[in-house]
Structure P
Amino acid sequence: MKLMQNLFAAKLADGLDPVRDALLAAQIVDTADIWHPVATLAVGGLVAVGFDRKSEEMLVVSAHGQSVFDCRNGAIRYQDEHADGYDAPPLKAARLDHPAAERFDMAGRDGGGLRSVTRDGWRVARINLCWPETYCILQPPKASIHALARVQQDQDTTFYLMAKERTDIRAFGFSWTGESLVLATASDLHIWTRETLKLTNPS
């Protein structure tokens, strides 16, 4: 066991993997370029999240029922502690205060995913270096952290480390509009919004 540990430590120190080295050296940021934090919320037993297609309202299903948050300011728009409106097999959920409205596409414990790219090219990625740590990064348009591993570095390699998680990540991605960014774990909800949206819709 000691030999294996020494070999692993040597691998971490060899400097031969620039992507890995960059992630290990990175510091978690609250603000990333035009993206600013809105709220960090404790949501026990979080199961799945999903966005309205035309707004920044996000439906959250958890062990405590259903909640609807406004990602512009983190405010709760609706909450039902007794029902969640969630249908796991198709990854859909009905907003219980507007049951006739179109159902939300959900992402979380049972699968699915939020948007990983915005219309103007911002991207998110989850990278696992060593279980159970997952590095959640945000990259500007036309940038790629993987360009660090190329011999000729002719591409922007800018990235922002938004989180380094050991807990179960339920979802990480953008709203349908591309104006909000969310990281949902089994117990927490982290919300960011673009600077332009924050200025237009102050909390």
Structure Q
Amino acid sequence: MLQIDTPTYASDKQELRDLIENWAVWRDAGDWERFRTVWHPDGMMMATWCQGTVDEFIDMSRRGIENGVSILHFLGGQSIEIVDDRAISQTKMTISQRARVDGVLCDVVCTGRFYDFVERRDDKWGLVLRQPIYEKDTIAPVDPSARLSLDKERLGAFPEGYRHLAYLQTGIGYAVKKDMPGLRGPEVEQLYARGAAWLLGSEL
């Protein structure tokens, strides 16, 4: 389904890459006015701790940062499928969050992909839906000499791909969604099917 023979493919691909990179830089910097420009007004964000409109995501992110929440994003390789004015972008990423876990200051690093539904409207590409795919994560004390003992039953209640991230986030008061797509399974297969249908003109 990858469309590569249009005259604008190279420029479209670069514009989409810029959009995805700007999302990470402007979100982590708290540059909310510019961050909003990478979305269409009806854009939706799905994260472990927030599922809602772009405005709701910005509001929760802003309040989180003001209250000391520390989340950073790093990007890797990208694969883009473009059909006419729609695109599916998959970008390798890591989410890094620092917080106290059972009294111990820890870093959680979650590896996965941003799976993005993107559309060109009025000659401008913008995000319509971002659904992360959570592949695996780890947790470690910031001080290597600190001792961390996790509640195994509580940890096991979360999906494998983001269980340490969910453990940390619920510990600081967030309600975490428990059926996010991972590396394998019905959730990610359903996401791929939605992406394929989106490229062919289906509504979300």
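Quick note: the coordinates plus some simple rules give every number you see, no bench work behind them. As the structure is a computational prediction, the values presented were derived from the model and not from experiment. Cβ atoms are built from the backbone, for glycine too; each structure is taken alone.
Which of P, Q yields -0.81, -0.89, -0.98, -1.23 for log10 I(q)/I(0) by the Debye sum over Cα atoms at q = 0.19, 0.21, 0.24, 0.31 Å⁻¹, for residues 20-75 alone, as computed?
This figure was derived from P.
Once relative contact order in percent (Cα under 8 Å, 6 or more apart) is calculated for all of P, Q, which comes out largest?
P
1.06 is what came out when Cα Rg over 2.2 N^0.38 Å was calculated for one structure; which of P, Q is it?
Q
Given 2.9 as the derived value for distance in nm of label points 7 Å out along Cα→Cβ at positions 116 and 140, which of the supplied structures P, Q does it correspond to?
The read-out comes from structure Q.
Looking at mean count of other Cβ atoms within 10 Å over residues 124-131, point out which structure of P, Q has the largest value.
The structure with the largest value is Q.
Given a value of 3.5 for distance in nm of label points 7 Å out along Cα→Cβ at positions 36 and 132, calculated from one of P, Q, which structure does it belong to?
P
Kindly point out which one of P, Q the value -10000 was derived from, the read-out being helix-only ellipticity at 222 nm (-39500 (n - 2.57) for each DSSP H run of 4 or more, over all residues; to 500).
Structure of origin is Q.
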